[in-house]
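The next part holds the structures, each set out as structure tokens.
No lab work stands behind these numbers, since they all come straight from the coordinates. Just so it is clear, the structure is predicted and the values come from calculations on it, not from any experiment. Cβ atoms are built from the backbone, for glycine too; each structure is taken alone.
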Structure I
Amino acid sequence: MEKSKRYQQGMDIIKKYEDPSEKPAYSITFDSLMDLDSELENYIVEFAFGDIYSRAGLSDENKTLITISSLVTQGLEPQLRLHVNIGLTIGLTPKEIIGAIIHLLPYTGFPRVLNALKIAKEVFTERDIK
């Protein structure tokens, strides 16, 4: 079956956000969930990436900092790990990522911010970033 234009647009963005190194630190895949529903990948790729991430008006860096902030406030650590990695791949500095997370202290509280900082530090260590 031929994929939609939205799907192709979403995949182009995913490819831009993927770790291009020979030993990728992460991958944006949905394979482990596809056995639950064959349409799940289409929903994620077409809507999240094809519709939302492809919108004009914000830079990739801004979109990623917003995403990181949202994930921190919700305490969604697996997804936070992915988006911290994406941030590094698209050019955010560790200082920018840490700054965005610490900025959330008065809005989110110490437990979620400290958990997020731990995740960010782990990602930096895995990617050999000081």
Structure II
Amino acid sequence: MSNGLLTIILLVISNTFMTLAWYGHLKLQENNQISNWPLIAVILFSWGIALFEYCAQVPANRIGFRENGGPFSLFQLKIIQEVISLTVFTIMACLMFKGESLHWNHLAAFGCLIMAVFFAFLKA
């Protein structure tokens, strides 16, 4: 498997955990599963999930970074990560939060991020 593909797979895994850590507690609260938890308990719970985010994010950046033999520059890694983050968030938000809906302006913003990836990969 190429370093580029492995980097992208790890970034998808990382961002899945990130989205769960940042927004999953809202779904649990919506379902009255943690609605009586103190804020510090919710923070610690989210940190526990975020640990797995870092277990995928750090290797993804190390493997994908050009200086370590990967195919991507630092800026390319960050822009790819942002697009993956938004993609994972959009899918999870639409599946987990039925009250949230995707609108044309969200798609337009997503298109702008896709264009950012395009421009990031142009030769300077």
For this session: Rank structures I, II by distance in nm of label points 7 Å out along Cα→Cβ at positions 39 and 55 and report only the one at the top, that is, the highest.
Result: II
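Taking relative contact order in percent (Cα under 8 Å, 6 or more apart) from the coordinates of each of I, II, which one would give 26?
On the way: I: 26; II: 31.
Considering all the candidates, the number was obtained from I.
Using Cα Rg over 2.2 N^0.38 Å as the calculated read-out, with 1.20 as its value, let me know the right label among I, II. Provide the component values of the computation, followed by the final result.
Working: I: 1.09; II: 1.20.
Structure of origin is II.
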Problem set entry | Label whose coordinates, when helix-only ellipticity at 222 nm (-39500 (n - 2.57) for each DSSP H run of 4 or more, over all residues; to 500) is calculated, return -24500 (choices I, II) | II
Problem set entry | Highest-scoring label, criterion being FRET efficiency 1/(1 + (r/R0)^6) of positions 71 and 111 (r between Cβ atoms, R0 = 25 Å, to 0.05), among I, II | I
